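The next part holds the structures, each set out as structure tokens.
Since every read-out is calculated from the coordinates, none of them should be taken as a lab result. Just so we're clear, the structure is a prediction, and the values are computed from it rather than from any experiment. Cβ atoms are built from the backbone, for glycine too; each structure is taken alone.
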Structure 1
Amino acid sequence: MRFPVHITTDMIRHQVRQAVQGNRRYPFVFMLEPLYTCNLACIGCATERHTGKLKDRLSVERCLQASDQCGAPAVSICGGEPTVYPELPELIEGIIERKRHIYLCTNALLMEETVFGKIPPNKRLSINVHLDGMRETHDYVCARDGVFDKAIEMIKESKRLGYHVVTNTTIFKETKIEEVEELCRLMDSIGIDGMMISPGYQYESVHADIFMTRKDTEDKFKRVLEISKKHRLHTTPMFLEFAAGLRDYKCSPWSTVTFTPLGWKGPCYLIGKQYYDTWEEFWNATDWDYWESREDDLCQNCAMHSGFEASVVKDLPKSPVDMARMAAWNLLG
């Protein structure tokens with residue numbers, strides 16, 4: 001299977017439970033940013049996500065409370081750089097006790113010091129390493145030499161130690177698709193458990209001219225769609241077809257909710273129009289109809305998986321053909 005059995009069954013149970021309760025909108029993934037401190041300042045990252053002080057980090061108790069409030073079966077621990085978070089072992093242990101699946105999103109620079117020997121492999125833990133290309137490109141995006149080589153070293157060591165390891169690649173305007181395929185081949189040779197590829201989104205606080213228009217995205221993802229037929233991507237074929245301009249979806253901004261040192265981020269993981277102190281304020285005050293419509297200027301070039309993979313899942317019952325394709329993609333991947 002493309003995804004471990006327990007992840008697939010947990011997600012299906014969650015969707016069935018929500019349907020029985022009559023909920024049309026509900027979180028699929030909880031994006032937890034316990035800190036705004038990072039050991040890199042990547043050129044495509046929002047400024048606030050690598051300039052925070054460590055003393056301003058969230059407590060483990062507050063992180064777990066937020067996880068309980070949103071109820072999503074998958075938790076993506078990001079930031080900032082989560083391996084900088086001093087209480088990371090305690091946080092991961094608490095989330096696993098709640099039977100949630102964790103994606104630990106990391107640049108991998110501190111794996112030896114803060115993960116190996118301190119956070120044991122677990123079926124509910126995936127190490128998600130950020131790789132935006134081969135050596136020259138990745139080091140350029142990360143604004144530091146040597147990051148690519150260290151990441152590859154840590155991916156290999158993580159696999160050797162028995163961790164479930166995936167990668168996350170963002171495609172920018174200057175990304176060469178031939179290089180993406182080269183990266184896929186390298187990951188296949190290492191035995192990676194899966195790769196996610198998504199178009200970049202321009203945060204309001206990022207001014208570098210590296211992001212794509214919708215037309216740029218469609219052109220590049222027509223080629224990514226072909227690559228996906230040869231490599232173990234975790235990005236669904238329907239989402240790739242959407243990114244390539246071959247089908248359309250409403251956004252599902254409520255599917256990937258984000259909690260940060262500033263509070264609940266609204267309306268979505270990418271756009272911080274307002275931060276809320278409580279889950280109730282965030283969930284009830286956000287104009288979901290408006291943001292689903294993609295009418296806002298900030299939404300015009302967005303095709304991020306965080307907004308549209310859930311839309312793929314929600315639309316599956318409308319098409320028996322798509323349901324069969326998705327089942328085969330997961331079971332035979």
Structure 2
Amino acid sequence: MNFSQIGWLLTQWYQSHSRDLPWRASKDPYRIWISEVMLQQTRVETVIPYYARWMAAFPDLESLSKAGEQEVLQLWEGLGYYSRARNLVKAACVLMAEYQGKFPDTVRELKKLPGVGEYMAGALASIAYGRDEIALDGNGLRVIARLVEYSAPINTQISKQEIGGIMRQMLTPGSAGDFNQAIMDLGSLICTPKNPLCANCPLHSKCRAFLQGKPEAYPIKARKTPIPHYVVVAAVIRVGNKVLIDKRKADGLLGGLWEFPGGKVEAGEDLPGALKREILEELGVSLIVEDEIGHYKHAYTHYRVTVHVFTGRIPQGEPRALEADEIRWVEISELEGFPMGKVDRLISRALA
């Protein structure tokens with residue numbers, strides 16, 4: 001298989017069929033960086049409005065470096081993986097303080113920035129600066145695995161190194177940026193995980209998986225362990241038209257976001273009993289549990305939850321932030337102004 005010819009074909013295809021996306025209008029590394037972070041595990045059509053709002057609020061590194069965490073998390077709300085948003089601010093501060101407000105142009109230096117890994121560094125170096133570097137993500141793994149009928153599970157470090165080596169053989173010097181974006185577009189639009197549009201693929205005559213009539217048999221993935229499921233309880237504690245919310249600790253899951261207090265149900269507990277225990281541990285007060293007002297299911301990267309929501313009241317005493325950074329009594333109409341994870345946002349909107 002002539003890998004250099006395949007790389008040339010992909011680059012030519014991209015130059016004629018590339019998507020018209022707002023971050024492709026310039027080679028500004030800041031715009032490319034923001035788009036690539038947003039696009040991780042998120043569809044392009046979802047990202048476009050987020051990208052527009054972000055650029056309106058933080059048009060450059062300097063403005064982002066001065067941003068408050070809550071403002072950033074509010075703009076990011078709904079994209080998930082909130083540590084990525086916090087790392088954007090950290091990296092912007094590093095770039096302003098140590099790099100004179102400019103991005104380095106090598107993979108080695110880019111990888112020193114908070115939140116920038118191998119893929120992100122390769123994408124920035126190739127697209128913004130024309131460096132001959134690959135940017136290997138899930139799309140690249142799938143496209144190459146099908147092209148060569150890669151027979152080992154792709155979700156191992158050795159497989160990623162081998163597939164990355166094949167991609168490097170495809171690079172045309174000086175065209176790595178277009179090549180990497182071609183792989184992204186091909187994987188997103190044509191060489192999709194299910195029902196790939198092989199007839200529209202510029203590589204179908206060379207793709208071994210297609211020629212064998214089994215493109216969906218690839219890529220091969222190692223069997224994953226079952227995803228655990230947790231039952232969670234949450235309390236809507238009201239005083240008049242105000243409800244109690246707490247701010248998650250910055251170094252934990254969904255750090256810096258606001259939530260309705262509660263937590264996991266432990267073995268042997270019923271739902272009201274678990275909620276009473278959680279409120280005592282989190283807020284230092286007793287809770288009278290009233291009515292269940294809803295339940296919500298949500299999947300995170302490594303586990304799933306079902307959240308049962310109850311109304312409740314505190315008979316005496318003042319709640320304290322024992323396990324959170326902060327607690328507040330907030331008007332229901334003001335809840336939209338506090339960044340929240342998906343389930344807590346659904347609860348807040350149900351209340352409104």
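Brief remarks follow.
- Per distance in nm of label points 7 Å out along Cα→Cβ at positions 196 and 252, the highest-valued of structures 1, 2: 2
- Distance in nm of label points 7 Å out along Cα→Cβ at positions 188 and 212 from the coordinates reads 2.1; which among 1, 2: 1
- Origin of the value 2.0, where distance in nm of label points 7 Å out along Cα→Cβ at positions 172 and 260 was derived from one of 1, 2: 1
- Parent structure of the calculated result -1.13, -1.20, given that log10 I(q)/I(0) by the Debye sum over Cα atoms at q = 0.14, 0.15 Å⁻¹ is the read-out and 1, 2 the choices: 2
- Structure responsible for 42, 34, 28, with Cα extents along the principal axes in Å, for residues 164-275 alone calculated and labels 1, 2 on offer: 1
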